[in-house]
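Q: Next up, some structures in structure tokens.
Since every read-out is calculated from the coordinates, none of them should be taken as a lab result. No experiment lies behind these values; they were computed from the predicted model shown. Cβ atoms are built from the backbone, for glycine too; each structure is taken alone.
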Structure 1
Amino acid sequence: MRFYVDTSVFGGYFETEFAEWTRPFIKQVMEGAFTIIISDITLKEISAAPQYVQDLLNSIPQGFIEPARLILEQESLAKHYINEGALSKKFESDAFHIAIATTLKADSLVSWNFKHMVNFFRIRQYNAVNLKHGYATIDIRTPKEVIYEN
């Protein structure tokens, strides 16, 4: 499995509300249960986070991380999300995350961002845009939904 992971997951590791589910997810990443896709957008956002959040990402073995750079195709798809009303320009980085995960055919985008990503109505909008422009649908879940049960 390949999961695109956004910045909120790394922050969630340290937040009481999300730690219960984020910590087992990160543990399974560290054990190689699946690969995580980390984009340059995520790296840029994490560079502004507290050091302990940066250290968490840096502690993951590189063999379990698939790096991704934002390319023109993804920028174009992100603009479609914005132009077609799924997101506003103010949240362009969220559009980039979704576009990267879509074009790389991630099994799911994993996030704690309920306002713009893990949101039933927005997911329907993203998928309508994806299908309109020749892309597959994207699955968006929380860490709680993708951890393997023991």
Structure 2
Amino acid sequence: MSKRPFNIIARDDAGIQQAIRILQNTKISPEHPLELIIQPYKRNRSQEQNRLMWSWINMLSNDLGDTPEAIHEDLKRRFLKKLLERENETFRDSLDKLRKAYLDGHHELAVQLERFVMDQASTSMLNTKQFTEYLELILEHAKSLNINLPLPADRKKL
């Protein structure tokens, strides 16, 4: 069996039948078990949303005189951290442990670990609805800096 995981998105009975066929043809043993997770599908951010975010980041970069990468990291720390903490249990648990370590006097270690956690955080962890909220936070932030970012013609793409 391949060690590479795969996902199946079943939208109808044919998708479920495909998943069953794959499972029936997969060899397992007590030494090599499988983990099966069945959960509702949630679509991650759309390509349009991602393109819009990067166009905005480039505009902010030009206006603020900082690199796009620095702007992206700043936005992640300002807004993505809060969204992931609210929406992602694993992320929330990691931040709770970091806060406890900080309160227990391990300041330097907690700060270093938070940097690592934030480096691993990504907007790809957001679904389309959460990403829309992230984009709206960026838009409001830009307005607070007196920077007007263009909206897509169809606001649903936000």
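Q: For which of 1, 2 does distance in nm of label points 7 Å out along Cα→Cβ at positions 28 and 140, calculated from the coordinates, equal 2.1?
A: 1
Q: Computing relative contact order in percent (Cα under 8 Å, 6 or more apart) for each of 1, 2, which one ends up highest?
A: Evaluating relative contact order in percent (Cα under 8 Å, 6 or more apart) on every structure, the highest lands on 1.
Q: A value of 1.3 was derived for distance in nm of label points 7 Å out along Cα→Cβ at positions 36 and 100; which structure in 1, 2 was it taken from?
A: Structure 1 accounts for this read-out.
Q: Which structure, out of 1, 2, was helix-only ellipticity at 222 nm (-39500 (n - 2.57) for each DSSP H run of 4 or more, over all residues; to 500) derived from, given a value of -15000?
A: So the calculation was done on 1.
Q: Among the shown structures 1, 2, from which was the value 1.08 of Rg/Rh (Cα atoms, Kirkwood Rh) calculated?
A: Structure of origin is 2.
Q: May I pose another question? Suppose distance in nm of label points 7 Å out along Cα→Cβ at positions 52 and 116 works out to 2.5; of 1, 2, which structure was it derived from?
A: Going through each structure in turn, the value belongs to 1.
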